[in-house]
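J.: Alright, structures below, take your time with them.
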Structure P
Amino acid sequence: MLKVSLSIGNHKLIDCQYVYLEPFASDSLRKFTFYGIKSSNKDLLYAIETCEISANDSIEVKIQSQKKTKKRFLVNKFKIYINDFEVFKGNSWWVSGLIYDDHFEAYQQGVIDILNLWKKNEDLNWAEIPNGSSLKSNYFQCCFLYSSLSTNIVKRDYYKFDMSLIQSFEDFIYFASKEFTGDKGYFGRDRYTFKDCLLEVYHNGDLKEQRQIVFFNIKKMKDLGTVEILSEIKEVLRPFNFSIKELR
């Protein structure tokens, strides 16, 4: 699913499976490490030894992934103006330098890490992600990139939500996207975009028939002090054709 390509000018240097940005730096130089290099070692060794790569050169990094439809899409594209790099060894290689991006799309390691998990048929443990973590918004972004905007929702006898697992509106969106659209489906990233997704489905005619939502473990919400979230959820759902049942 995830593919990372490095090139110099029109010359493709290597393909690899994963890229990692060191999270902390004492100056404006950033260090990237590329893993799972697919080209033969000779390609990269030749480029380094013949000074095809040297300080002050620029490497273009292109990161792609695959949609649900199997069509490839661009995740990030940027240049690294090289300050330093390591002698190539094994199947990984690091380079540090200044980053230039003329696509105005910020590099987000969380997005890369989530797409890499999906490639391995793994997923985040949502319950372990702290509220307010950027990893939650990264997850929603990945779902949008992978599935795009939904124009209908999965038909079920009812949509059920364990409210003991929901401590924020983001948590509700996470479970709602799975109930409404299936695994890796996108259904917003906050209260307002969640409502936009409902409107998209409504205007597509998929909410003409009444649907039932069941909220259970309501008592545990009271114990956790998160009852106000349920009120917020019901307020957003109210204009649409849902009947709501609450179970303690």
Structure Q
Amino acid sequence: MEDDTIFKKNWQTYRVVLRENYNRHTQLYATVPTYIETRFPNQFSILDLGCGDVDYFSKALANNDIWSRVLSYTGVDLSVQAMEIGETNVRKVVSSSTPVSFVVCDMLDFVKRVPDATYDLVFSSIAIHHLQDTEKEALVNEIRRILRPNGALIVIDIFLEEDEDRDHFIKEFNADIRHNWTSLTDEQTENLINHISNFDFPAKLSDYTNWACASSNYKSVECLKKIRFCRTIVLEVD
């Protein structure tokens, strides 16, 4: 749970990052609606892990009228305040009869409690990198179990290059923030860099491939969009 003052400070930073497109959210989300339209031409259910305020996701799917086919939406996050905003954003775009729920929970703990073959699409944006690699692997395994046939996991997140270690990534990412994220205040910059240095643990695309194909029986892993520091990837099942 977040103290309201801490939430407001973090929220202000988050809104600046989105407004200025510093994390390239616009580019990372651009491929998502097209993929969903192709993969799910009929009705489908969504689980959104680390959903936050659902701002980008709700707008991305609304632009293509995809929400009209959504059978149900479930958002999971640790921030009550963010999800209160998220519920407002989702309610704006779904049918009044569409079941919408938000759950305050750790994402891995939540998926472990979900019955097999519950969701068609699991989505997560800028969240999974907070987990350690063993937790990421466990999450990928559990998501495979709860996906229905022809389901998919879409992940938008920070990623290591294949020849890169975490120390190099953090150094480069923080340097990019200092030099290019100029709309942030000095305090916001230092708080963000401190958070990244202590709590961000990006994986490689090959890690997801190994977790998905070696132990979880996903059909494929594909990178839909690649930019420096970030990727949009999809893991599909038969």
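Readers should treat all values here as calculations from the given coordinates under stated rules, not as data from a laboratory. None of these values were measured; they are calculated from a predicted model. Cβ atoms are built from the backbone, for glycine too; each structure is taken alone.
J.: I have 5.6 for distance in nm of label points 7 Å out along Cα→Cβ at positions 27 and 163, calculated from one of the structures P, Q. Which structure is it?
T.: Derived from P, not from the others.
J.: If you don't mind, there's one more thing I want to ask. When volume of the Cα convex hull per residue in Å³ is calculated for each of the structures P, Q, which structure yields the highest value?
T.: Across P, Q, volume of the Cα convex hull per residue in Å³ peaks for P.
J.: As an exercise: helix-only ellipticity at 222 nm (-39500 (n - 2.57) for each DSSP H run of 4 or more, over all residues; to 500), calculated from one structure in P, Q, equals -9500. Which structure is it?
T.: Computed on structure P.
J.: Ranked by relative contact order in percent (Cα under 8 Å, 6 or more apart), which of P, Q sits at the highest value?
T.: Between P, Q, the highest calculated value is found for Q.
J.: Give the label, chosen from P, Q, of the structure having the highest value of distance in nm of label points 7 Å out along Cα→Cβ at positions 35 and 227.
T.: Largest value of distance in nm of label points 7 Å out along Cα→Cβ at positions 35 and 227: P.
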